[in-house]
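Taken together, the values in this text are just the output of simple stated rules run on the coordinates, not laboratory data. In this text, all values refer to a predicted model and were calculated from it rather than measured experimentally. Cβ atoms are built from the backbone, for glycine too; each structure is taken alone.
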Structure 1
Amino acid sequence: MEGDYKLISDGFGAGANGPSSVAAAVPEGINAETAVAALAQEFAEAEYVSAVNPAGISDDGTSAIE
């Protein structure tokens with residue numbers, strides 16, 4: 001696994017192995033909290049993901065950032 005980090009850093013530059021942010025537009029009629037919770041669960045189960053922070057959801061429920 002350590003070699004993977006070096007390959008990514010060499011290919012994409014310093015910081016490419018750092019935290020990621022995900023923004024999502026939530027379609028009308030979809031519950032934002034449910035959709036974002038499902039998305040967070042998918043990320044949490046992904047290989048090499050060490051943590052997933054709680055998402056922020058807009059007041060009108062149309063967008064979120066993870």
Structure 2
Amino acid sequence: MTGIFPETVYNYLKGMRYPAKKQELIMQAKKNEAGPDVIDALETLPDQEFKSQDDLIKVGSELKHK
């Protein structure tokens with residue numbers, strides 16, 4: 001996730017049930033009143049299903065380092 005610390009994004013995913021698709025992550029973040037920077041970061045994720053928060057962390061950290 002580019003331009004934002006992954007930990008910030010994960011704070012807005014409280015209550016998320018996995019597996020979850022990208023759009024479900026975005027909906028949960030909005031439900032938790034995430035700001036546009038968090039939503040934008042989630043939009044950079046690939047369209048896939050994330051099996052767990054660890055899976056999301058792995059993909060998110062890979063994007064941050066690209």
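Computed quantities for the displayed model
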quantity: Structure with the greatest value (metric relative contact order in percent (Cα under 8 Å, 6 or more apart), set 1, 2); calculated: 2
quantity: Parent structure of the calculated result 4.1, given that distance in nm of label points 7 Å out along Cα→Cβ at positions 6 and 38 is the read-out and 1, 2 the choices; calculated: 1
quantity: Which entry (1, 2) yields the derived value -11500 for helix-only ellipticity at 222 nm (-39500 (n - 2.57) for each DSSP H run of 4 or more, over all residues; to 500); calculated: 1
quantity: Distance in nm of label points 7 Å out along Cα→Cβ at positions 14 and 46 - highest-scoring structure of 1, 2; calculated: 2
quantity: When volume of the Cα convex hull per residue in Å³ is computed for each of 1, 2, the largest belongs to; calculated: 1
